[in-house]
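*Asks:* Have a look at these structures, which come just after this line.
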Structure I
């Protein structure tokens, strides 16, 4: 075996961000806990969940230094510097506000909230605490291929003409993720939001999956000014086709369809005055970087990044910690990005229901 092929031991930096994870459910087990354990600059200091049996079982695997059954007790621990909020969407805003009021940095899972009004409350709370960093868990920004495309668009493409992006969840997705995830532990005692929010598939899918699509479109194309959306339910699938007007004058098209009768289908095309970008994404649980080809008129060549490290959840928490510990420039989605994404989703929802073009600033706010 070549030296370059040897597996390097996990090396932690001297100064680690002490993180408490709120929620021991699927997204914590499949993403955040292992990301914290493997991150070079993070300590999984604490784990909190209201379900005592789940907390005990998950802690036995992830080995945090402390466990808490009470969120208030977690926030009272002065050693905890930051909170990852990995609970149901309906709890995101209230839990994030509590964390900020307790003086903790926050990484909140996407979507930031379930309507514009509550996201604005979170933004207002954060504005009064500028020393605290809030990041939204749209981890695709930490995909090396997508980051490469972002930099190419900003530095070489020139005037932006158009953006097409799609997020199409495969009909085989749950078979794939069942194979890829660790064994997910569950509990009948788990705390759930009132009613059954997941029963409203229109809102649930638009928030859960559309938040990724909209954030990627904004990351690449800039602020979205207005949308016009159409929606169909056919053959057991749901599809949103969205015409987009960007604030910079470019226009675009977003396709959110699930499930598609094929493999996971995600990607984007971007056209500019001095080049173009073509990209193909993969089921995120493969931790495989997006394949991106950037054509530049500067040398009439395609440029492609290998992107060997596609572990976006680990890269996300490392980036979060670097901002806090070292003051490096922010890469992840900030609170303004989370709010803008929910505004866009609200505008898409309103356009579907009215059949009209909707300016984001004029959307009613609910989804």
Structure II
């Protein structure tokens, strides 16, 4: 199906006669969407920043091109399990891609989930992965292999423990069942706690019915999901912020765009990253205020207990490196080099396995 058509801007002048057109404006249809509503932290900036920024850049560049947006937010075309396929196959031209759900197809993008306790600075994490996705061959090529070009990085704020029991020390985790979906289950190994799969949409009921006693999660997700109503204890562990995926564009579609429009997409992607980081900061802070007002009891895991947790974890990164080979080593080295270059001292040197 052709996505482009021309709109001729004509000016009427004198005695009802049509004057020659001042210029020809090319209108380009762009299908944009996500598996989540625009109130979600990962979709918010797509609607609020990416789209208007593309429009602004093109207008400022002379108005030769105009984008006609066809919005498909909130899972109207696909669900969270299909974000990669939706953009790869052109169901949407631009979409939110949750690589966290694609460990088999896109394992390199999940490096942060195999290296916990690295950084809690989610805005820094966005800067790092915007850079690495664009410049590191291993990551750039893995996106291209999926017929996608990443435009803007998506992250979470820091994971901590939300439970229905207090955690004064490391020993309190013994024999407790904690929601820890996917790769995050690794973060509970050797702690005495049992990880249980789940999602933000299931945590409330799981804890309320006794399936679990808590969840590993982040404030910007726990707050809107109201999980604090059944898990009134927050223990700050600083497991860290995670790179979640990217807003990406279908590569075949992108390659067919005029260069001016390609550049507008890339520039708007940078603005979207910045806005996304600020939005998560604001959302997490607002969630904490709401949760505290509702009676959330906040404490920090003692430093000695945190150290015991960090150093007691088995080598969870080596199996990931074995499956990803040299590309995984390159990504891990580059990620930790970027952290240290920004003054971050990870609590565990996971990158030793890749040196």
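We did not get these values from a lab; they are worked out from the coordinates using the rules stated. Predicted, not measured: the structure shown is a model, and the values here were computed from it. Cβ atoms are built from the backbone, for glycine too; each structure is taken alone.
*Asks:* Among the shown structures I, II, from which was the value 28, 16, 12 of semi-axes √(5λ) of the Cα gyration tensor in Å, for residues 141-236 alone calculated?
*Replies:* II
*Asks:* Assign the value 0.05, calculated as FRET efficiency 1/(1 + (r/R0)^6) of positions 61 and 165 (r between Cβ atoms, R0 = 35 Å, to 0.05), to the correct structure from I, II.
*Replies:* Label of the originating structure: II.
*Asks:* Work out the source of -0.25 here, i.e. which of I, II gives that when log10 I(q)/I(0) by the Debye sum over Cα atoms at q = 0.06 Å⁻¹ is computed.
*Replies:* Details: I: -0.22; II: -0.25.
Derived from the structure labelled II.
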